[in-house]
Structure 1
Amino acid sequence: MRGLSMTSSGVQFDVDIRGVATLSLDNAERHNSLDDDIFRQMLEAFDYCEREALRVLCLRANGKHFCAGANLMAFAPIGSGLADSPSSPPLMQALHRLNTLRTPTVAMVHGGCIGSGAALASCCDIVVAEETAFFSIPEVRLGILPAAVIPYFAAAIGQRHLRRYLLSGERFSSTEAWHIGLVHQVCQAGRLAEVADAIVDALLRGGPSAVAGSKAAVLEAAPLPLSEEQQIALHDLVVAQASTPEVLEGVAAFVEKRSPTWHRTVK
């Protein structure tokens, strides 16, 4: 198999001679925040992985952070609501395809892994994170209902842990992410590639059809409740809330770097 390297706006995609693909988020200036164009490029990469029967897909990022979540400014100007919300159809399609991809997947997390970025990690088969990495599901702090990502987090960390971190929006460490099941292995800063390489080699030692078939069997045994109708229902739920005063205030507060009006402290 020949190597391949393609770079486009915000995404870099490489395939080595072993059939190991690396999809790198490549918009460090915006901390690799996500928009519909990025999701569409990811979908193209996923299609390539299955079409070419690639052996492994590694998901990583360039820059200081793995992913800062959805790029709110790409979804809606202040004052217009979130008609194309951070639970847009391309996001939902990308999460579904990543979760069900026949190619085994390895997420390599460093820095911040936030919101939709953490959801991407939850859809990967194996997640490795540096000890200095941190995670959060902060959408509620912006007044946003992150309905599209909830099923994947629930499958990864269980309903009980999700209730805390979804409802509070708290930041949690890679060690806590390991404790609750979102991360499989924590490594020292700077050793991410080394640890991931060992995992990739372990995946390559299995028969390609046996590995892909085993993943499919696991998904069949414990499927996520996401039929096409349910995905549409989730999106409709988000859109119904997207232009409410609460969302407008949450996004405005985020942009203006202030607390939203609903956050009051006792002095």
Structure 2
Amino acid sequence: MPLDIQRIFQRRQKMKDIFSEADYVHQEIADRMLERLDLIRLSPKEIIVYGWQTQAETTLLAKRYPDAVIRSIDAIADIHKLPENSAQLVISNLALDWENEPKIVLQAFQRVLVNEGLLLFSTLGPDTAKELRDSFAVVDHYPHVHGFTDMHHIGDALKQLRYDDPVVDMEMLTLAYDDIEGLCHDLKTTASNNAETDRKRGLMTPLQWRQMSAHYDTLKTDNYYPFTLEVIYGHAWKVDRPEKMPQEITVPISAIKK
């Protein structure tokens, strides 16, 4: 279902002063994503960092490429207004999963990349928050967790957009919480709580909360509440290829009539 982008923006603005301190997940995944640059020979002059909060990525990139100009673009901004062929590297950390049309954003990234420029991104897959999704499902039929895009669909989108050598891989991370309240606090503090347009408005009843918690209790491992993150990493190159010339047609002279 579509996300309420305006609602997401309002929440992020409200939490922006404490986001960088609270969202250790964002920072950890940024670090893991940028480690992939160790295996890539690249000396970018201009880098675009696209996302909701980009401090972690910008800091790490400044250390890695001290001579590069780094432009941080908020995800609510219109990336389509950026100049074409302007960056050798585009970075997007955990931003595509907050987009209603991630393929359109991938296309915009391609437009701003120079020839042989690199796109590097991370996003979340459908197994993310599966414990919370399953626990809320015993209460009602409303969506309480976002529907995330499958890794293969992202790979297909890159191919359809004619990115060169797209590589998409995935890893599972599990966060351990002492209680559900701590988990919900982190989701709220980082403005990562439910923003589906058809989400249930209003608070849950005490009975519903107990039902949800009781189901989550059955999922505990080693006395902690697990919270799964399916993290998808991807990179691809923009390569401008000349249009194929029409095949040459040979007509014998005997076939030419006056």
Structure 3
Amino acid sequence: MSRRNNLLSIGDISKFTGVSIKSLRYYDRIGLLKPAYTAPDSMYRYYTFNQTNLVFLISFAIELDIPLKELSAFIEDQDTMDYKSFLVHGKEMASKKMKALENGLKFIGLLEEKIAMYENHPIGQLYTRQLPQEFLFLLPYDKTFENADPYQIAKLFYDVPFEENEDSYNSGLLEHGLLCEYSPNGVMRYAFIELSKEITASDCKVIPAGQYPCRQSDESQIEQAAEIFKDYLEDKDSFIAIEIEVFTGKTNINKPINELRVISL
């Protein structure tokens, strides 16, 4: 009687499990799923029905983003599977993936809110918006922002010295952009990163919550803030101008929309 009797071909295994033949051959190549029998003349692979359990387990591991090299650590001699240890590991990985998915859904929700908020205002139109309290980490910029090189500004963020407070920074949907602080002594210019909480540092500025005038444009206008908001500022010589890139339903990646706002001091 041929050894292939009562065995399943690689095609049968593929149809039953939904795993492609190409993947099954790869699992064999890396030593994760060796066929029960390989025909010496044709080199066709044959498997026992029980091996479908291992195929499903491999698929489960892939769904949980468990590297296949890690999965092989739970298999001994192709015959023994340490299910208990694998399930402990799988539960831990599943929890991490669920957390990542929850964070992803939260990110999507916040981004949808921002898009809806910014799309309500036509470019060039003044409007006021209630803003929450913000904590900004300032990075001094010693040139005018007029025709500034975005690459030179981006370089400021490469080595931000947060040290023990680095967990305060979250690049998700926290703002980053340009800030000008006007006073009788002149103008101080900064690039800034919003923090998720206040940190103890001289370079951290707190922007209080409040209703602030804003205006969107398709180019940077932070250097013209005093003129654009002259009616609101009423000749005040101390104020802060902040400019950020905003999200819209359809955004030109190379030329995003900017929102300019001012805070009188």
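Worth pointing out:
- Highest-scoring entry among 1, 2, 3, by Rg/Rh (Cα atoms, Kirkwood Rh), is 3.
- For log10 I(q)/I(0) by the Debye sum over Cα atoms at q = 0.16, 0.18, 0.26, 0.28 Å⁻¹, for residues 188-235 alone computed as -0.76, -0.91, -1.13, -1.11, the structure of 1, 2, 3 it came from: 2
- When FRET efficiency 1/(1 + (r/R0)^6) of positions 52 and 132 (r between Cβ atoms, R0 = 35 Å, to 0.05) is computed for each of 1, 2, 3, the largest belongs to: 2
- Distance in nm of label points 7 Å out along Cα→Cβ at positions 140 and 212 from the coordinates reads 1.0; which among 1, 2, 3: 2
Values quoted throughout were computed directly from the atomic coordinates according to the rules given, and no laboratory measurement underlies them. Bear in mind that the values here come from a model prediction, so they are computed numbers and not experimental data. Cβ atoms are built from the backbone, for glycine too; each structure is taken alone.
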